[in-house]
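As structure tokens, here come the structures.
Every number in this text was worked out from the coordinates using simple rules, so none of it is lab data. Note that the coordinates shown come from a computational prediction; the quantities given were computed from them, not determined experimentally. Cβ atoms are built from the backbone, for glycine too; each structure is taken alone.
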Structure I
Amino acid sequence: MLEGKDHYEVATAVESFDRIYQFINDGASPATLEVSSQENVSISGKALSLGENNPLGNATVDIYPVFAETGLRRTELPEFSINTSVDGTWGPVSLPSCRHYEFVVTNNADPSDRIVHYYREGFLHDNALVYLRTIPPPGTLAGLLLAGLPSDDQQAVQAIFTSSQAVVNGRDTLFVNDSELSNPAFTSADQTTIAIFLYDNDNQMSDLVSHGGLFDTSPFLNAVDYYFEGSEELYSIYEFNGRKLAAPHWPSSSNGVSVIVFD
């Protein structure tokens, strides 16, 4: 039994790795449970649709170096521009460790698919499992759920994803700018919230209430009324348990959705 771990975290926790390692090694403990930082890291992964995990062949993955404090691009052109294979795989690319990057996924086969921008914490070590998920078409279950995301250049649509644990009220803290999201309404223990979509309900105000609808019946996901003025020169700060990321306010009609990923 792992005390204090949510049912998502039990698959990713250090303690889980320790127990599994001992189980398959006749009780011997691993030499270390610390992740050491490499000077350069090899990064690769797949581009897939959210929910059904359909591979996105012939999509483009553009990788930009960004300023950690703002998420704004350091360069006008991407450092890497990669076409995915038929099975959605991309990379590998070599990046300096701990540096912040933006990953942009564009589906060349279907221009109606929305662009997705990913902002991640700096990589400490090689990672061949960097999955970049895009919004699926409306005919799918996940597509139906996300069909209500605004497509409006007057506002940005952002999503926060905690990739190795849920956000649990009373245990974790999650903020966007000065607004706390780790409250009982959005992150109760029984919700096991791992992703929160943030967008406005057309009044250009951050009311900080749940959008409801299909999100009320979807495990792990939530949607909160928060207004981001659509402008790639503006940015917001996200803080999860003391760790910070930043992302610009990409106008959501012409530039899709941004996903802020805490490893």
Structure II
Amino acid sequence: MEIFLFYILTGLAGGLIGGFLGLGGGIVFVPSLLLIFTSYNIYEGYELQSAIITSLGCVFISSLSAMITHNKNNLILWDAFNKTSLGISVGVLVGIFLLSNSATESLKNLYSFLLIMISIFMIYQKTPKDKTKSKYKYVHSFSIFVGSISTLLGIGGGTLTTPYFNFHGEDIKRSIATASACGVLIASVAIVSILIQNFISEKNNLLVLFSPSAFLCISIASTFSASIGASMTVKSKSRNLKLLFATSLVIVSLTILLN
């Protein structure tokens, strides 16, 4: 019974932070699930992979809840989303392949390194002087990278898409909101891909690592908190959001690396 309480608390925290920062909750879901699975000896030897697979399902729910709220507040840049959607979808397929063939320790190191690098970028990034909406540089290659890395790490992609949109002159709040929409796409394509993989092949079957009980508890809890977090985005100062965003990434990366 205790484990279900931990799942619920994970959902509440992940949904709130995910909706607030446009991260989909993955940066909370993955390390929390990794800790829970390790502590209770669940999915031994594949704790991180299971945490990632389960997180992707939870990310879909929390990102969808946040996206709906952000859309009501007219914050989502749908043109930017459309430009990245095809590349992200292709990248997700690449990520599923890599996840099926990656060792746990390699995933830990990659996860930690990536989050630390992005947090440093966010802290020292300067707001572009030119606020005109120029075309997004290397949008197709970047989108593929986002889709593959996000799927591989079980996150909603906001760690990459938020700074990318913001770097190209978009307001941080709109960047966060658009990242939520990207999170829905990443998670949905990943889920469909895993289901298809399970249907056509039993080798490297990722579906067996999915935790239904964790998914249900986290999803229900995050649905409510993600909407609250998304509402908080509108009322917050942009600079504070960027600092909180970067700080949260450092904390999570260190937690994963030292686990």
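Quick check: 15.2 is what I get for mean count of other Cβ atoms within 10 Å over residues 6-13, calculated from one of I, II. Which structure matches? Derived from I, not from the others. I, II: which one has mean count of other Cβ atoms within 10 Å over residues 102-109, as calculated, at 14.0? Comparing all candidates, it corresponds to II. With distance in nm of label points 7 Å out along Cα→Cβ at positions 54 and 94 computed over the structures I, II, the top value is the one for I, the highest of the group. Source structure of the calculated read-out (mean projected area of the Cα convex hull in nm², 12.5) within I, II: II.
Tell me which of I, II gives -0.40, -1.21 when you compute log10 I(q)/I(0) by the Debye sum over Cα atoms at q = 0.12, 0.24 Å⁻¹, for residues 86-173 alone. Going through each structure in turn, the value belongs to II. Determine which structure produced the value -27000 for helix-only ellipticity at 222 nm (-39500 (n - 2.57) for each DSSP H run of 4 or more, over all residues; to 500), calculated from the coordinates; the candidates are I, II. Source structure: II. Identify the structure, out of I, II, from whose coordinates relative contact order in percent (Cα under 8 Å, 6 or more apart) was calculated to give 20. Source structure for this number: I.
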